[in-house]
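Structures are listed in the sections that come next.
Derivation of every value follows stated rules applied to the coordinates shown; laboratory data play no part. From a predicted model like this one, the values you see are computed outputs, not experimental measurements. Cβ atoms are built from the backbone, for glycine too; each structure is taken alone.
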Structure 1
Amino acid sequence: MLTLDTIRQAPKALLHDHLDGGLRPATVIDLAREYGYDRLPTTDVDDLAAWFRRGADRKSLELYLETFEHTVGVLQERDAIIRVAAECAEDLAADGVAYAEVRMAPELMTERGLTLDEAQAAILEGFRIGSTNATAAGKPIVMRSIVTAMRQAARSVEVAECAVRWRDAGVVGFDVAGPEKGYPPTRYQDAFDLIRRENFHITIHAGESFGLPSIWEALQFAGAERLGHGVRIVDDITVRPDGSIELGRLAAFVRDRRVPLEMCPSSNVHTGAAASIAEHPIELLRRLRFRVTVNTDNRLMSGVSMTSEFAALDEAFRIGLGEMEWMTINAMKSAFAPFDERLRLINEVVKPGYAHLRMAESRVATTA
């Protein structure tokens with residue numbers, strides 16, 4: 001098995017992480033005190049972390065989303081957003097993440113008067129500060145932003161326009177998130193059409209709590225380039241008693257087209273999309289060579305990091321450094337950063353990083 005230290009040192013790429021799902025518990029308490037937010041269930045750091053974890057692990061996406069009331073509640077001021085975004089970059093860098101696309105819905109940050117643009121500007125400023133601090137600490141990270149529209153709201157076109165306005169300042173794509181059931185991607189067609197007309201990037205939460213129709217609509221109507229979660233694509237794969245496997249038309253399309261799956265194993269267990277890590281479809285999809293990537297989703301709510309996610313997969317499936325590198329390169333190939341930047345990170349950071357770790361493992365094995 002891989003050691004935690006080895007996993008932490010390995011360069012990692014993250015495509016699916018929510019800013020409002022990754023706050024430090026101490027920061028939530030500090031911001032609540034500073035800005036007069038008085039609805040926290042506790043002001044003890046350890047108790048609050050445990051509360052978020054218990055609240056999220058209720059086997060329902062809708063219940064999981066309820067825990068965000070408090071993190072969004074303390075993200076209504078510019079300075080609070082900058083602090084949280086900076087800490088996000090620092091925390092990811094300390095965990096060995098070399099490239100991250102972190103998403104947030106700016107419309108959730110406007111309750112106290114901020115505009116969409118002011119909220120997005122604060123996110124990007126925080127990422128700039130945090131990545132600068134990370135580089136100074138010897139842990140360089142490339143931070144990019146994905147602008148998310150909420151399914152249950154009616155501002156998707158406004159939010160899409162905001163994403164396009166900030167595309168040259170660090171925003172790399174557009175997303176739709178929130179409850180899947182009752183909110184099909186086709187409800188936001190105008191927003192997706194706008195993004196496509198601008199030659200911009202689309203990723204959609206699909207195939208998490210809802211099934212194959214969600215994935216089909218995301219791909220064929222909305223034009224999604226990646227699937228946020230996409231775990232239910234396994235419903236279109238038949239594993240026969242003799243071990244042979246047959247892909248349905250949609251599953252075959254997803255694999256043949258190399259559609260990236262932004263898989264978040266622990267979060268999927270917490271929302272009930274998978275029964276356990278050991279039973280998570282990521283193993284079957286990995287063996288069938290779908291474009292699988294590993295992600296955190298919500299680090300606070302699920303109590304995870306990229307290191308802990310890979311450690312859990314290694315414990316369940318013995319993925320080793322080779323498969324870890326393969327999934328990291330999958331993520332870098334699928335990132336919305338420009339091609340030259342992706343290629344540079346793969347060739348100058350990811351591949352050399354894993355080669356160094358394999359050499360270190362070889363030396364340990366030789367001397368053992």
Structure 2
Amino acid sequence: MVKRLHVALVYNMKKEIVDEVSIRDGGRDEEEGEIAIRTGTELQQTRPDTYAEWDTEDTILAVKSALEERHVVTMIEANEEAFQKVLQVQPEIVFNIAEGLRGASREAQMPAILEMLGIPYTGSDPVTLGICLDKSRAKEILSYYNVPTPAFQVLTSLDQLRDFAITLPCIVKPLHEGSSKGVLDSSIVRTREELRTQVERVLTDYNEPALVERFLSGREFTVALLGNGPTLRVLPVIELLLDRLPKGANPIYSYEAKWMWDQSDHPIEMYQCPASIEPELEHRIQLVCRQAFEVLRCRDWCRIDVRLDEFGNPNIIELNPLPGILPNPDDHSAFPMAARHGGLPYNAMLNAVLDAAVVRTGLI
């Protein structure tokens with residue numbers, strides 16, 4: 001049993017969306033694809049999915065409540081004042097769910113601060129978090145270790161399309177985003193014209209490179225892992241039943257599928273946990289996820305997206321070392337879903353993550 005600790009919960013909370021406001025200084029309005037977010041007294045121009053990775057107040061309070069079953073918890077928002085607050089609070093360990101805000105290294109910012117202050121924390125280190133958010137870097141490492149992942153190319157300009165060599169169809173994504181941000185139903189491209197349109201959208205809307213990846217035609221799964229080393233546990237595999245999506249939708253777990261079409265008041269029953277798969281395929285999926293977890297040096301927990309190619313071979317799509325943890329089962333959050341089916345209710349799941357970090361850091 002882990003002793004009672006002083007735990008700081010470090011988080012980012014979704015901003016309040018302000019309806020029917022005018023965005024000044026040349027900004028576009030909501031009908032043109034942008035909205036305003038109130039941050040204190042300031043209005044800033046942003047995309048509708050800007051804060052998709054951040055947690056709601058309900059989720060943050062649910063995490064706090066879970067940890068308080070066994071520990072003393074102090075809340076610290078991961079904003080510009082977080083360094084001073086952590087320095088003042090001096091927790092024994094930090095439970096980190098902060099996604100950050102600015103730049104490709106945003107998920108690494110709080111862990112880097114904590115390492116500088118010598119304070120242990122849950123989850124992966126800044127290097128792993130930065131690599132996993134930059135999908136191409138993660139895929140390069142996976143390829144080096146012969147962990148299967150779809151062929152890809154990174155495009156920083158439309159001129160590079162002249163040398164594009166991957167066979168269509170492909171899927172086009174922002175290079176360093178999570179929570180399906182920028183992955184739309186239209187992101188599957190089957191023609192050069194569609195490819196150009198989607199690459200231009202990513203370059204323009206997200207001001208970052210576009211990752212163009214060979215589209216795999218097989219089934220899709222997501223896999224939650226918890227622990228470290230010999231205690232690393234693969235929780236029950238979830239299959240995404242993409243044929244349950246609205247008629248005419250592309251078979252991908254798009255932003256629309258995750259955040260718009262599947263709502264608690266009109267859910268899409270597209271999640272099967274545990275997945276109905278033969279033991280041999282389950283073993284191969286678990287094996288490739290363990291390999292990805294280890295070669296990218298993940299710690300404590302991670303959710304990994306897997307897709308089968310045309311030959312039925314599991315390929316790693318991406319790793320999520322800061323997985324979503326919505327507490328309401330009706331919201332179909334994958335990591336808690338897998339944990340429940342693995343015998344870990346929500347509160348026990350979160351405390352198991354903390355326990356893994358406590359053991360790893362020698363606080364036990």
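As an exercise: distance in nm of label points 7 Å out along Cα→Cβ at positions 61 and 253, calculated from one structure in 1, 2, equals 2.8. Which structure is it?
Values: 1: 1.9; 2: 2.8.
Checking each candidate, the match is 2.
Out of 1, 2, which one gives -8500 for helix-only ellipticity at 222 nm (-39500 (n - 2.57) for each DSSP H run of 4 or more, over all residues; to 500) as computed from the coordinates?
It must be structure 2, since only it matches.
Structures compared: 1, 2; top value of volume of the Cα convex hull per residue in Å³, i.e. the largest, recorded for 2.
I have 2.0 for distance in nm of label points 7 Å out along Cα→Cβ at positions 5 and 333, calculated from one of the structures 1, 2. Which structure is it? Of the structures listed, the value fits 2. A value of 1.36 for Cα Rg over 2.2 N^0.38 Å, for residues 229-292 alone, calculated from one of 1, 2, originates in structure 2.
Given that Cα extents along the principal axes in Å, for residues 285-340 alone, derived from a single structure, equals 33, 27, 18, which label among 1, 2 identifies that structure? Label of the originating structure: 1.
Looking across 1, 2, the calculation of Rg and Dmax of the Cα atoms in Å, for residues 189-236 alone that yields 10.8, 34 traces back to 1.
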